[in-house]
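Novice: Each structure below is given as structure tokens.
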Structure I
């Protein structure tokens, strides 16, 4: 922590980046940190690959988002990202900065940095940013608290996932004391869906298949299905849980065809399978019970390859 604080204090211009298809933890962590750095008088910019999803458009701090127009930053802070490839077009911002910090809670992180903080026990990167902001002696105001609370509830599934810890609840309790609209946040994040997502959920249910005596659930969405409803990134959030929540299922695999022959895979486990190990076979990563990867080929071929790896550890 001392190393991170020293790097931050010595920097004037700071870039904040996170992974592509940024989720609630990635965005909540990025915006809360940007707000804290701005309070310190730093010139801070958040660089994103895609627009902020509708379900997260209430997050404060979006005024710090900007398009990259060249130049080198004193410091680049990378959040919730385990691999340079997941930074997409912004990898150069991180590589070319004078100093680099990576803060992450994934078990498969292989980033290089001047300040590297990996805490696999943290339920969300937002928990780590909470500690960092406190260590920087910045007050956690209502706007920062809204971002951090959103980061924690999204990565813990509203405190339902196995990565939830006593500390998750303790931090959340402190954030709730800042008069944040927790009920509205939970409704927006978990209970409000678009018409396009409703269609994609229907397709996901229709395409569901079970393997290995019902221990593995597999579903998919083809590129033509996605294009037919002009789906947005947040419309895919949670679709992997359609299989995961089925009684008797240990592993759920969800494949989304981003372009013909290229699939983004999501893996979830309930009790004992380490899906990060499976994802790593396909140059992906994540947590023991939640991981992701990319794979190329025909649908049947991709399903067969992943099922082969699942069977090895089932």
Structure II
């Protein structure tokens, strides 16, 4: 029988926002400006970085951000942020550095967890996602947000749109009580492709995972500052197989991920998108397949590609 998260008390939830970032201080600055105008500000704001220059110069003094420094890798950086806030906060929100939240985002998350006590984690409604295109500029994202906020009752919505097996890492929030000892898998290197699904799926026995329009934003999908395309191509093969063996994703899901990306890389290499190195990804795919045949396929080997 599935256990449920604790029913919220009358005390307001303490909420932390954790942002793991590498080499994109301009994007972080944009996100911090939007967090500063939230109708319900976070109780703690943590930037998990690898060096001082990853964060905007005014992150601490102007925006009150806490800066935590350590080794590179999305999973490791998120884990440091989570460990810093888990004993102090009831809800932890993970935003990508190129995410732009609506003004009601944090209050919407708080309201959703209060309204649905059996929900362990949630992701929001994206007005647009630039990850599958050339990306969305800051002015475009802000125009989309403004149009949404100008809609009647836009900030008062509180619907569950879908039940999910995993959450989308650019905008996801969890009850810290439901997380317990679960952590992001640091065997998934660099920006940890599929780490969000792996993490969230481990919480399904502890509560529902949902998409809700209580949280609304735009994912700009900024290119650069992540990893080489060949390394991503390796991860497209290695990570799903690793997670399937681990038991956090089903075989059918892993096979679909691998085949969809493998075919896209090879077909589109004939006329690639200007913002994607399809040949580099395809090369990484084949290096992973070779490692699979040699019995040495493992996500961390992407670092050697």
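Novice: If FRET efficiency 1/(1 + (r/R0)^6) of positions 73 and 193 (r between Cβ atoms, R0 = 35 Å, to 0.05) is computed to be 0.40, which of I, II is the source?
Specialist: Working: I: 0.40; II: 1.00.
Of the options listed, only I reproduces it.
Novice: Now, a different point. As an exercise: relative contact order in percent (Cα under 8 Å, 6 or more apart), calculated from one structure in I, II, equals 21. Which structure is it? Let's see the in-between values first.
Specialist: Numbers: I: 14; II: 21.
The read-out comes from structure II.
Novice: Given a value of 2.0 for distance in nm of label points 7 Å out along Cα→Cβ at positions 25 and 265, calculated from one of I, II, which structure does it belong to? Walk me through the numbers before you get to the answer.
Specialist: Details: I: 2.0; II: 3.4.
Comparing all candidates, it corresponds to I.
Novice: Follow-up question, since we're still on this one. State the single structure among I, II that was used to calculate distance in nm of label points 7 Å out along Cα→Cβ at positions 121 and 217, giving 1.5. Kindly include the intermediate steps, with their values, before the conclusion.
Specialist: Numbers: I: 3.2; II: 1.5.
Among I, II, the structure yielding 1.5 for distance in nm of label points 7 Å out along Cα→Cβ at positions 121 and 217 is II.
Novice: Output the label of whichever structure in I, II has the greatest value of FRET efficiency 1/(1 + (r/R0)^6) of positions 137 and 233 (r between Cβ atoms, R0 = 30 Å, to 0.05).
Specialist: Largest one: structure II.
Quick note: the coordinates plus some simple rules give every number you see, no bench work behind them. Keep in mind it's a predicted model, so treat the numbers as computed, not measured. Cβ atoms are built from the backbone, for glycine too; each structure is taken alone.
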